[in-house]
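Following are the structures in question.
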Structure P
Amino acid sequence: MILYKISVFIHILSAMFWMGGMLFTMFVIVPSLRQPQLSPNRGDFFSIMGQYFSQISWLIFIILLITGYYQLAFRGYHWEKLLSSEFWHTHFGFNLLHKLIYFAFMLIISGIHDFWLGPKTAELIRQKPEHEITNRYRKITSWVGRINFIFGLCIVYYAISLVRG
């Protein structure tokens, strides 16, 4: 039972770190970097910060998968049960399915953001800070981050539904 509680603790802490990191970025870092005195280094900052947060995020995703499966197995939901179609028609299965779908979307969006869109935007900010294409990429990157945050909120909703009904 102690390993289960540790797993839940690590799972929740990881989700808090990831969601909190996105909130901090949206509501503190991005508005701060709009200040004129920070403009010359904005691209470099986003690039460096993005690399660190991306590396930590992908580690967190792995931790979430491992601890999530451990919690399912502890509750008696092993692979055999998860592979049966009847399971997914239960209330628990329905909520888990939606949580996993949103998690998959989040991984895809994170991959696009972290490995292509974010680095491309940071590069454009460094090379052509006031160019129209740079502004377009900044807006797209910002919206992709917001969409990912909404997926994260959906995951939290279905996670709560799993344990609270």
Structure Q
Amino acid sequence: MLKISMEKENKVRELVRQKFTEYLTANKFRKTPERYAILDLIYTDQRHFDMDTLYEAMNERNFRVSRATLYNTMQLLLECHLVLKHQFGQNLSFYERAYNNDFHHHLICSHCNKVQEYKDAELKTAIQNKKIKGFIPEHYSLYIYGLCSACARELKKNKKFNKP
């Protein structure tokens, strides 16, 4: 099972590298090792990340890149639809890989800002089957705001939260 999963992930990384190369070539951008290292790092994990986390992860792998390179590369990855950008009600942008990423929704705690992925096949099917006149959806994101269980317990303990 693990071997199949690793093979699948390696194929995904090869495919996104190819898509990125095609995009860079078509738009006459340089194909630098830094850009590919950033792409590879993003596609080694399926979690959300912010730019600071990405910068630190690059440094931990002894691949030093400037913040400007990170931001410029992220813009290219957004433009060629290999990365998705989320704004979860904070002043901080979060990103996640776009290709071969299972559809999921986001639960955002409005107290601690923790983000959890939420998968619901019935909800996914309902949204994907929804016909919108004069519009063809390509992608969607659903954000559900509320309190995570830890914050709800804390607020209830402190009597700052009353259920309706």
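I have 0.05 for FRET efficiency 1/(1 + (r/R0)^6) of positions 29 and 85 (r between Cβ atoms, R0 = 25 Å, to 0.05), calculated from one of the structures P, Q. Which structure is it?
The read-out was computed on structure P.
Further question: Could you tell me which structure in P, Q was used to calculate distance in nm of label points 7 Å out along Cα→Cβ at positions 13 and 141 as 2.6?
Among P, Q, the structure yielding 2.6 for distance in nm of label points 7 Å out along Cα→Cβ at positions 13 and 141 is Q.
A follow-up question, please. Compare relative contact order in percent (Cα under 8 Å, 6 or more apart) across structures P, Q and report the one with the greatest value.
P
Now for a separate question. Assign the value 114, calculated as volume of the Cα convex hull per residue in Å³, to the correct structure from P, Q.
That value comes from structure P.
Now, a different point. Of the structures labelled P, Q, one was used to calculate helix-only ellipticity at 222 nm (-39500 (n - 2.57) for each DSSP H run of 4 or more, over all residues; to 500), giving -14500. Name it.
Computed on structure Q.
Right, another one. Once distance in nm of label points 7 Å out along Cα→Cβ at positions 125 and 149 is calculated for all of P, Q, which comes out largest?
Biggest value here belongs to Q.
Output the label of whichever structure in P, Q has the greatest value of distance in nm of label points 7 Å out along Cα→Cβ at positions 117 and 133.
Q
Bear in mind that the values in this text are calculations on the coordinates, not laboratory data. If you're wondering where the values come from, they're calculated on a predicted model, not measured in any experiment. Cβ atoms are built from the backbone, for glycine too; each structure is taken alone.
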